[in-house]
Structure P
């Protein structure tokens, strides 16, 4: 259980980095997607101490906006 709890700060740090990425952009759509991903990442981190299998959907939902951002950047010629 202690190992599981050790990931909580990492998830929160990842959420903070997503928020930071969004704030650095002038693109409001990118800002919205990074904020959404960060919110779901934080919700998952908060759920870990009382984890149930349904909580995995929170983590999954935090990945989808990041995938959208990555694909959009690739489509625009940015890597």
Structure Q
């Protein structure tokens, strides 16, 4: 489990995945209005929120600079 930290979470996650070399990765998050764990159908390439666990706020920042606007899941939702 990772803390919400806009500046470090991605790097920590990628370093860990490099170490363990999994076949599949499924990331889950908490959505306040949901009553159960659900998968996401689309991931928007935008960080927007805060404050994180360090007090940092971000608004309308790209996660992957050269990436598409959204990434769609092949999982059944």
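Each value in this text was obtained by applying a stated rule to the coordinates, not by laboratory testing. Please read all numbers here as calculations on a predicted model, not as lab measurements. Cβ atoms are built from the backbone, for glycine too; each structure is taken alone.
With mean count of other Cβ atoms within 10 Å over residues 33-40 derived from the coordinates and found to be 20.9, which of P, Q does the value describe? Structure of origin is P.
Starting from the value -0.95: which structure in P, Q was log10 I(q)/I(0) by the Debye sum over Cα atoms at q = 0.22 Å⁻¹ calculated from?
Working: P: -0.95; Q: -1.44.
The structure behind it is P.
Here distance in nm of label points 7 Å out along Cα→Cβ at positions 9 and 57 has been calculated and equals 1.7, so which of P, Q was it run on? Traced to structure Q. Computing helix-only ellipticity at 222 nm (-39500 (n - 2.57) for each DSSP H run of 4 or more, over all residues; to 500) gives -5000 for which of P, Q? Among P, Q, the structure yielding -5000 for helix-only ellipticity at 222 nm (-39500 (n - 2.57) for each DSSP H run of 4 or more, over all residues; to 500) is Q.
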